[in-house]
Structure P
Amino acid sequence: MNEPRRQFGGAIPRAGGAAIDEGLRQYMLGVYNYMALGVAATGLFSMLMASNPALMMAIMTTPLKWVGFIGILGIGWFAPRVMMNGSKAAAHAMFWIYAALWGVMIAPMLFMFQQQGAAIEIYKAFFITASVFGAVSLYGYTTKRDLSAFAQFFFMATVGLLIAIVVNAIFFQSGLMSLVTSSLVVLVFSGVTAYETQMIKSLYREGSAMNERTAIFGAFALYGSFVTLFIHILNILGIMRD
């Protein structure tokens with residue numbers, strides 16, 4: 001699960017000038033395009049992996065799934081620092097490693113849906129995710145309300161939901177609890193997406209060399225939120241179908 005970027009919590013700096021200039025539009029377009037490339041790469045990687053039943057069984061029945069999960073959490077924690085302070089090459093590498101790890105985590109879900117003859121649910125989940133993401137990101141981009149006040153809440157809610165998901169996966173394996181936690185994740189990360197969009201917009205500085213770094217960071221943040229929404233919307237559809 002992608003966490004809110006708490007190191008950028010608190011008051012969000014405002015981009016200079018009231019008008020949204022062409023530079024800002026190009027900056028945000030670059031963020032969304034790079035994020036979309038990450039989503040597409042993850043989808044392609046996941047589908048290729050899901051076509052290999054032996055590989056899927058190895059991931060689902062061994063500790064490999066936890067290795068991927070821990071890897072995602074680790075990169076989610078360290079990557080923002082690297083992207084804002086390290087080299088551009090390291091920032092790009094972090095993004096694509098993150099996208100690949102999410103592909104490893106998503107592939108078993110896609111495999112199970114395909115085995116159950118419910119591949120249509122994957123496409124439904126993607127359409128719903130894209131619609132929700134687009135709506136809340138647009139809100140975050142256009143609203144005049146400062147959403148940074150919710151940063152601490154989003155962080156605490158994410159931690160709580162992460163613990164609940166892990167506990168349920170290891171101990172209870174309850175379908176009802178999975179449905180409840182996935183529903184809450186969708187609600188929380190809808191808010192996180194709006195907050196991240198506003199934060200990314202506010203990091204733009206006209207003519208600044210830092211814009212490329214913040215664009216990569218922005219794509220990373222929004223990518224993680226998009227994939228998190230997709231996974232839990234797909235889980236909700238799967239539980240409701242059963």
Structure Q
Amino acid sequence: MVEMELQNTLEIPLCQEKAADYLGHRRRLKEKYAALGAKALRDYELLELLLSFSIPHRDTKPYAKKLLSVFRNVRRMLDADITTLQTLGELPPQSAIHFKAIGDLYRLIPQEDFKRGRVITSPDDVAAFLKEQIGSRPREVFMTLFLDHRNHLLAFERLQEGTVDHTAVYPREILKRALELHATGLILAHNHPAGSLEPSEGDKQLTRQILTASRAMGITVHDHLILTTEGHFSFRQAGLLV
């Protein structure tokens with residue numbers, strides 16, 4: 001009995017000391033960031049600081065280092081979905097939602113320049129924008145830009161999201177939406193998560209189907225772009241829109 005009581009008295013201060021260690025470290029991170037900005041912190045320390053707002057009562061360094069180990073870079077981390085952040089990143093639900101919201105907010109920034117009415121001068125004009133939106137996404141995403149007869153942007157919409165190597169896209173859904181918007185031009189786009197810019201036979205077949213149906217309705221397909229983190233492939237520049 002005496003032994004047990006002695007052990008308990010030793011454990012309480014030790015627990016408090018460990019808590020004081022990470023709380024003191026967290027305070028120092030906040031002070032350093034407030035005074036000097038992100039350049040004063042290592043990558044994992046910035047993640048630690050961010051995670052502290054959704055994990056207030058635990059040391060966040062192990063979570064930060066796990067995220068960098070699994071996702072390798074911040075872009076992939078912010079492109080991950082909530083389930084992946086929880087399973088591979090081992091984040092608690094509130095932190096996974098927090099990171100997903102940050103990623104979505106980050107992608108809203110370039111969208112401010114792509115509002116309704118913007119003149120699209122060429123497919124290259126939107127390639128950089130689309131690369132930021134879907135180039136590094138872990139699953140295939142199909143987007144369409146709808147234009148009027150003066151190439152003013154009417155809307156850009158994500159029409160489908162699939163697996164790591166396939167997205168089920170239906171030409172009739174694209175054309176139905178084009179008619180709803182009174183669009184006369186389209187720019188199609190999707191990403192290749194595996195990193196290859198080479199169009200698959202399925203990509204070529206889908207493009208031909210949309211091209212044929214669009215022409216019958218007086219709608220022009222200006223291009224179909226394939227995006228990765230490294231760059232883009234243009235069907236028009238490759239002579240595949242015939």
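Coordinate-derived values only; no laboratory data. All values reported here derive from a predicted model rather than from experimental measurement. Cβ atoms are built from the backbone, for glycine too; each structure is taken alone.
Calculating Cα Rg over 2.2 N^0.38 Å for structures P, Q picks out Q as the one with the greatest value.
Each of P, Q could give distance in nm of label points 7 Å out along Cα→Cβ at positions 54 and 134, but the derived value 2.5 comes from Q. If mean count of other Cβ atoms within 10 Å over residues 198-205 computes to 21.6, which of P, Q did it come from? Computing mean count of other Cβ atoms within 10 Å over residues 198-205 on every structure in P, Q gives 21.6 only for P. Taking distance in nm of label points 7 Å out along Cα→Cβ at positions 78 and 206 as the measure, the highest value among P, Q is held by P. Comparing mean count of other Cβ atoms within 10 Å over residues 38-45 across P, Q, which structure shows the greatest value? By mean count of other Cβ atoms within 10 Å over residues 38-45, the leading structure of P, Q is P.
When relative contact order in percent (Cα under 8 Å, 6 or more apart) is worked out for each of P, Q, structure P gives the greatest result.
Given a value of -16500 for helix-only ellipticity at 222 nm (-39500 (n - 2.57) for each DSSP H run of 4 or more, over all residues; to 500), calculated from one of P, Q, which structure does it belong to?
Q
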